[in-house]
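No value in this document is a laboratory result; all are computed from the given coordinates. Fair warning: this is a prediction, and the values are worked out from it, not measured in the lab. Cβ atoms are built from the backbone, for glycine too; each structure is taken alone.
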Structure 1
Amino acid sequence: MPFSMHTHTCGELRKADIGAEVTLTGWVWHRRDHGGLIFVDLRDREGSTQLEFDPEVCDEKAFHTAETIRSEWPIKVTGTVRPRPEGEANEKLATGEIEVYVTDIEVLNTSKTPAFQIEDHVDTAEDVRLRYRYLDLRRPKMASNLRLRSDFTFALREAFHNREFLEVETPSLFKSTPEGARDFLVPSRMQPGHFYALPQSPQLLKELLMVGGVERYYQVAKCFRDEDLRKDRQPEFTQVDVEMSFVTQDDVMGALEQTLADAFGRMGVKMELPLRRIEYWDAMDTYGIDKPDTRFGMTLHDVTSIFGESKFKLFSGAANTEGQYVKAINAKGAGKWPRAQIDKLAKVAAEFGAKGLAYIAFREDGSVTSPIVKFFSDEEMANLRAEMDVEPGDLVMFAVGARLEADTILGGMRNHMADALDVPREGHDFLWVVNFPLFHWDEDRKCLDSEHQPFTQPNEDELDLLDSDPLAMGSHTYDFVMDGYEAGGGGMRIHNAELQEKILEKLGFTPERAEAQFGFLMEALKFGAPPMGGFALGLDRVCMLLAGADNIREVMAFPKTASGSDLMSAAPSEVSGKQLKEVSLRLL
């Protein structure tokens with residue numbers, strides 16, 4: 001590594017280096033005094049190397065220094081690479097066949113006792129890790145995660161560059177154009193009472209780049225959304241943003257598949273092309289979710305027709321009502337659970353919108369446990385067993401309601417039961433979910449809302465439904481799903497100003513509001529805007545999955561907590577009255 005105080009990193013030396021004089025720098029990781037010999041594991045971002053301090057090799061001053069150093073002190077050593085004694089090699093360590101006999105040591109700084117051990121498997125509360133994040137980043141796993149993120153980002157950049165995409169930076173101070181989440185607002189000092197917004201995405205700007213003739217654009221973009229956090233969400237996140245013009249949907253998806261396959265391939269992950277494409281409603285009806293993990297079964301079954309004559313009124317009522325369904329999943333193995341444990345699943349189902357949870361537990365001894373089975377005829381039970389492939393030890397769970405409602409409940413239960421039963425999910429699972437609805441009904445606001453965004457191109461052969469049945473309209477959309485997560489999403493854009501105005505009107509925008517928020521876009525579309533489509537990949541989320549982590553904080557250098565706080569710097573924090581006055585603000 002040139003331009004460094006060291007000649008080699010702590011993860012670099014091998015048997016081929018035996019006899020070489022080297023200089024290493026890093027942090028003291030473990031120190032062992034064997035009475036006459038001192039051993040130190042020296043660690044940097046690349047790995048660790050064992051050092052040996054022998055008073056017959058190093059001078060008295062160097063040996064005395066080795067006696068005083070402590071964990072996490074940064075040091076510089078010079079010495080000779082030697083093989084470890086026979087039988088003492090560490091096969092778990094890349095440098096495990098060698099050690100460095102130190103002749104000289106320099107203490108570069110001392111360290112307070114860390115708040116926790118710098119180890120991968122130490123049980124340390126996450127708030128402590130985030131409070132001392134700079135120490136947490138020294139752990140080998142965190143160093144590995146940051147390296148993975150860097151390598152994958154570079155691979156993406158190279159793959160896009162090789163396909164003649166231009167990397168263009170868009171501003172972080174822009175106009176507030178809400179896209180479904182709250183904006184982070186930034187007051188303007190020079191224009192009192194006016195505000196910038198931090199971008200939720202570069203969506204409108206990249207459309208303007210297409211109007212401007214850029215044709216193929218990408219950007220590793222910082223984005224901001226003031227929304228409640230989850231394990232795969234942060235208020236500040238990174239997405240790889242893409243847009244293409246003079247293209248069809250197949251053109252965009254084909255280019256993305258090749259680019260992603262190249263980047264994942266650089267990470268040792270093979271992506272079979274072409275990727276599977278699953279229609280939105282097929283995904284919902286089969287897996288109960290629009291981002292399905294298809295590495296395991298437990299698929300949804302429509303059992304409505306079985307219960308048309310049932311004495312169980314909830315099921316027969318749905319079976320004889322248009323638009324109502326009875327659907328089921330089979331959680332194999334959960335039928336062995338105690339009754340009390342099964343009954344607790346009702347609370348889980350309630351989180352996904354269920355008012356209760358009907359189930360049948362098929363016990364291993366051939367008996368059946370269920371509060372509803374007494375209402376079923378022998379024929380209904382036989383048909384249910386056949387449809388659900390029932391075996392002893394199975395648990396069949398039901399959801400009743402409208403199509404989307406029943407799908408969503410069982411989709412949530414499917415994922416929950418897969419975790420509860422520790423269902424194997426090996427390798428990575430890549431696919432597209434396509435043709436999302438253009439709109440959905442917002443029950444809280446009693447109006448239509450965009451399923452993806454208000455700039456999405458409707459299916460051309462369904463434009464006549466815009467006034468008569470807008471909820472039946474599909475769209476040119478495609479989500480990239482990885483391991484049961486929405487890893488990216490995109491769609492074709494409306495490039496006709498008149499159609500864009502109609503869509504905004506359908507979403508409840510008055511002409512005045514549409515002009516105030518999106519007037520600059522509407523005007524641009526009138527100047528020969530080309531057909532265009534794009535995509536955004538959630539970089540944090542994908543790196544989380546590549547790293548095998550369960551939270552995106554594990555692949556971000558300085559993340560926020562669930563409350564949006566930075567425990568290390570105590571942000572967000574109060575500001576002075578002078579600062580507020582400068583931007584014409586006063587706190588209530």
Structure 2
Amino acid sequence: MSTAIDLHAYQEPILFLATAGVVVPVFHRLRISPVLGFLAAGALLGPYGLGRLIPSYPWVDWLTFTNPEGTSRIAEFGVVFLLFTIGIELSWQRLRILRRQVFGFGTLQVLLCALALGLPAFKVVDSIAAAALIGLALALSSTAIVLPVLAEQKRLHSVAGRASFSALLFQDLAVAPILFAIAALDMRQPEVTMLSFAAALFQAALALAIIVGLGRLMLRPFFQMVSATKSPELFMAACLLVVIVTSLIAAVSGLSMALGAFIAGILLSETEYRRAVDTTIQPFKGLLLGVFFVSVGMSLDLVRFLEAPVTILAVATFLIATKSVIIFWLARPFGLNAAEAAETSLLLGPGGEFALVILGASMAAGLIPLEVGQSLLLVTTITMVAIPFFARLAPRLSRQMERRRRSGAEAAEPPPPEEPGRVIVAGYGRVGQLVGDMLQRHRVPYLAIDMDPVRVAEERKAGKPVFFGDGAHAGFLRACGIEQARALVITLDTPSAIEAVVTAARQERPDLTIVSRARDAKHAAQLYELGVDDAVPETIEASLQLSEAVLSDIGVPMGLVIASIHERRDEFRTILRKSNRKPEGIEFRARRTVGK
């Protein structure tokens with residue numbers, strides 16, 4: 001006997017999976033963040049989009065999300081899983097390193113932005129409590145959008161990425177006391193007192209202590225027990241259990257679910273299971289974040305926007321501009337240059353998901369008028385939609401500002417006066433830095449040149465004698481003192497750039513000792529023809545180092561190994577200087593050396 005199936009119960013999950021199946025590939029092909037696609041899908045398929053047509057066309061109900069509250073409950077787990085995976089990438093030690101930015105930059109950012117946004121709000125609501133809540137809500141930024149976009153761009157560990165993450169982390173910590181304040185001021189609950197408020201704070205602190213204490217005691221043994229079963233399904237269930245339980249403990253105590261999951265992630269980051277847990281959680285995080293972005297899009301009431309588009313856009317612009325200016329100037333004392341501060345301000349300028357939570361709770365408590373609150377919800381959502389555009393604009397603006405700044409005094413600073421016996425290092429990447437360190441160890445003065453202005457600035461801050469310029473220009477080589485130089489070391493990784501520097505240097509100093517990096521044996525032979533004294537092919541050197549390692553590891557006396565390696569290197573050098581033969585034979589003999 002067949003059981004009747006309620007297809008309507010499966011309508012929203014199927015609709016979301018279909019949306020994800022269309023949005024992600026299409027936007028990936030267009031090189032646009034899928035976040036925008038999910039937001040647009042939520043606005044189109046939500047109650048304020050196609051949902052308005054249901055009374056006239058009932059069949060449209062199958063193409064719309066009709067349960068915003070149910071969707072928002074599931075969507076909250078998107079932020080929960082996001083903060084959990086971020087916690088896994090951190091550790092207590094790394095968090096201590098970031099404490100100045102988290103509790104310094106983050107605290108000042110929230111307070112100053114809340115003050116700047118709360119003052120004009122007071123003229124509208126005529127209430128200090130309502131103005132303060134509006135200012136605090138709008139001062140928050142979007143963790144759920146900013147961090148995935150930064151991770152997608154691989155900029156999460158950049159200077160601007162770390163500053164943004166630090167501010168967002170403090171904002172997440174600040175949500176709990178703000179919600180406590182709303183509960184204390186709730187007009188429907190006059191019995192709430194300062195004593196109960198303090199008790200709620202104590203309860204939250206106790207919950208954090210329990211999560212940390214039990215996590216340190218139980219997480220490692222728990223995952224050891226689960227891993228011993230060698231069951232991927234059980235391991236996945238254990239990961240989900242840890243995330244959900246810790247987030248619910250935090251929620252019951254009045255904290256945000258995301259904060260509980262974040263702490264659980266930090267605790268797991270100190271165990272040997274961090275990578276396996278992160279890999280297991282990623283698919284759930286991606287899907288649930290998609291649900292979150294859809295739920296944000298569902299709250300976008302385009303009809304309300306069309307009723308007063310100029311006013312809403314003006315408020316949204318004022319919100320982004322005010323926060324961006326404050327964050328830009330606030331970031332400078334915390335070690336960010338102008339380009340990094342500009343990128344951070346664009347990322348944190350728009351509103352965030354917790355603003356929606358705080359505004360909604362404030363309206364429910366009767367602290368903010370419904371008309372004002374609904375308009376601010378729309379303003380916040382519009383600014384959140386703009387975040388992916390700002391995230392794409394910010395790196396370009398940062399690079400442009402960096403180039404302008406480096407073209408000024410610091411990057412164009414002339415090399416110091418000639419110093420007899422100095423070695424010039426052309427290229428100061430990883431190879432050039434190692435060469436410079438070795439020269440410094442042997443107390444040989446050197447001067448490095450590089451065409452990357454950002455690298456030049458960073459190394460000069462570290463006290464290194466690095467200058468911006470092109471070694472292929474004879475005039476610049478003269479300014480670097482090539483007439484008095486002891487040697488020239490070329491560590492560039494582009495063959496054409498290497499050859500240009502060799503040619504320019506040899507024309508200026510026929511007697512100068514030139515040692516150059518080479519791509520392979522063929523390139524080394526070409527460099528010998530141009531006049532270098534020594535060319536070091538990367539492929540041959542790798543073979544010789546492998547030979548040295550294996551011979552010493554199997555017990556051949558180190559003296560004999562070093563002597564044979566030097567002898568073999570001399571043989572290669574002689575061959576390369578005398579002929580321009582193809583590299584294959586040379587590299588084959590190098591591989592045979594390893595086997596001897």
Have a look at 1, 2 and say which one yields -23000 for helix-only ellipticity at 222 nm (-39500 (n - 2.57) for each DSSP H run of 4 or more, over all residues; to 500), as calculated.
2
Between 1, 2, which one scores greatest on mean count of other Cβ atoms within 10 Å over residues 56-63?
1
Determine which structure produced the value 1.10 for Rg/Rh (Cα atoms, Kirkwood Rh), for residues 48-383 alone, calculated from the coordinates; the candidates are 1, 2.
1
Any idea which of 1, 2 comes out highest on mean count of other Cβ atoms within 10 Å over residues 264-271?
2
Of the structures 1, 2, the one that 3.7 was derived from, the read-out being distance in nm of label points 7 Å out along Cα→Cβ at positions 96 and 328:
2
Can you tell which of 1, 2 yields 0.80 when FRET efficiency 1/(1 + (r/R0)^6) of positions 168 and 280 (r between Cβ atoms, R0 = 30 Å, to 0.05) is derived from it?
2
